[in-house]
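What follows draws every value from the coordinates through simple rules; no lab data is involved. What you see is a predicted model, and the numbers here were worked out from it, not measured in a lab. Cβ atoms are built from the backbone, for glycine too; each structure is taken alone.
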Structure 1
Amino acid sequence: MVRNPKSASVIPPHLILPPLGKPLKRGFFDRSVLEVAPDLIGTTMLVNGVGGIIVEVEAYHHSEPAAHSFRGPTPRNRIMFGPPGFTYVYRSYGIHWCVNFVCEKAGSASAVLIRALQPTHGMAAMRRRRGLEDERSLCSGPGKLCEALGITIKHSELPLDAPPFALHARAGKVDVVAGIRIGLTKAVDLPWRYGLKGSRFVSKPFPAD
């Protein structure tokens, strides 16, 4: 238990939020998507103050057929061809929203899919939006985390270093593991899925765990 020095009241452990690192700027994303993706593990992602620690991501490069940008720009993916540090939101299978962070210089059209979070901030809002109590299941998948954080198409093409988004650097060291991406029929062997070693909040365990 932790005591509030002003009131001498006791703060329950589950209400103590983890420390946040310094805010990440758009320049963080202005480099190879294969560098950005593992570096996102352990950072904190918030949307209007709701979110948590990123524990699983996937990298997509314009040169491989699993990337939405592989065949060139379309009205849906045009933001991927712009400057780094912006969001790309799309609907998966016509059901779930998924959020990506655009990386590399303008024209590269590469991005990181955010696959899972460890919920830390705004638990009540996430539980209400998801209609469940289980902490582990709130954000353990790209569609789940978008629902929990209230992310929809209106959040596409927005800067990642301005409201409603806030990204914070790691507050400490993390152990990152890698594996093949999930649910693909193209470029299936690329080991471009990254996660926080031992995390119970990932969408699917890594072989290394």
Structure 2
Amino acid sequence: MKYFAIIMLFLLFSCGKKEDVLLPKSSLTIVKDVQDHSPIYIFFKTEGKDTIADLNRKSAIISTNWILNIDKRLPLKLVIPQVMKMQDKKRNEKMHQNEESENYYSYADSVGKNLAFLPFTKVFYKTERPAQGSFVVYFKKGKQQVFMGNQEIKIAEILKQFYSIKFKSVPNLVFLFDKDMSYEEYLQYKIILQKEVTYNLDKLPIEYIF
């Protein structure tokens, strides 16, 4: 509940005007509590016909855990460049760096009625098409399943399918997300991936947004 209070205070009184962040929802909690954190906000704004991902990082302290509160209505293609900017800032900091600090996305657990968090510290993003020779798992806008090659499968079967293939040389496994999907859809994919797939991996696949 304390997280909700912090967010609501910011939303109602930041800059003397109301600013809303509509968080994604899920029925699963990955991480329930984060101590020693700084909030960062990416607001949904419009200017004429243009949608803008408005980054507010005024409260970001390098040595703390960062919680990114991002509006679910934003398209992924606008969100990820802002996330990459913050990742680079933290990774390149030398003086005040805390190697134990983490980065989290926030979302609302619709069942537990609590604020929940998804870690993404070790994720590396690229806003381009994957290089030839990579083994691509494609997450397409509006789909419940994913594509591996020409086959559509359940997310929970990604690793089973990958390890069942007899490669001459094992390629890099990468995730490709449709840049036009909403941030909410992306985060819902990520929550399922964390539960079903990536917790098994020592090294997270690079994520391409294209």
Structure 3
Amino acid sequence: MLTLESASASYQDRVALSDISLQIPAGQKVALIGRSGAGKSTLLKLLYGQRPADIALVPQDYGLVSSLSLYHNVYMGQLGRRPLWYNLLNLVKPLAQPVAEVKAVLEQLQLGDKLFEPVAQLSGGQQQRAAIARAMMQGGRILFADEPVSSLDEQQSKLVMAVLRDHFDTLVLAMHDIDLALAYCDRIIGLDGGRITLDAPTASLKRDDLLEIYGE
């Protein structure tokens, strides 16, 4: 269970979130929606700060090391689960087992053929999927992601959302795309001006109503 009680946040004297209270039980797929500046990213950070060791995170800037290969960037998701000597050895000469594990994840995201390409040579959409693959390699059951499909086309977006929904028990995703939120999440939390203005099961919501209030 992830919980906030009357939480607020400010940046440079500007209120980003005000009096936020909510609970997210294990197993829910939650979309945070709202126009730019509504507080989605800030809310994601507040929730993540409660249990960072238990949560895989895909930040908006991806956090990739451009000088390393796709393989090594995705493998980083396992650094905390392996001894230092193993990680160093794998950096110099990739080992068979982690190579197979990373490739299996990348193939789910249609990146298996890019395994040893430098991240700097990948497109924006490929880099976004690389950050998602790294989060999948962490081995946890909770994912937080800030606009996880913003650089992808419609087909790729649906692919990634389906992979995330199947791979993780609990999702908390800051999103702009209302249609994807309705299709792949079971709860919508809407924000406006740093406050929660909607919190409802997806099944009870209509696209047109959300688009009028929260659409870009």
Identity of the structure behind 7.2 (criterion: mean projected area of the Cα convex hull in nm², for residues 43-154 alone, calculated), options 1, 2, 3
3
Origin of the derived value -3000 (helix-only ellipticity at 222 nm (-39500 (n - 2.57) for each DSSP H run of 4 or more, over all residues; to 500); candidates 1, 2, 3)
1
Taking relative contact order in percent (Cα under 8 Å, 6 or more apart) as the criterion, which structure among 1, 2, 3 has the greatest value?
3
FRET efficiency 1/(1 + (r/R0)^6) of positions 99 and 147 (r between Cβ atoms, R0 = 35 Å, to 0.05), calculated, reads 1.00; among 1, 2, 3 the input was structure 1
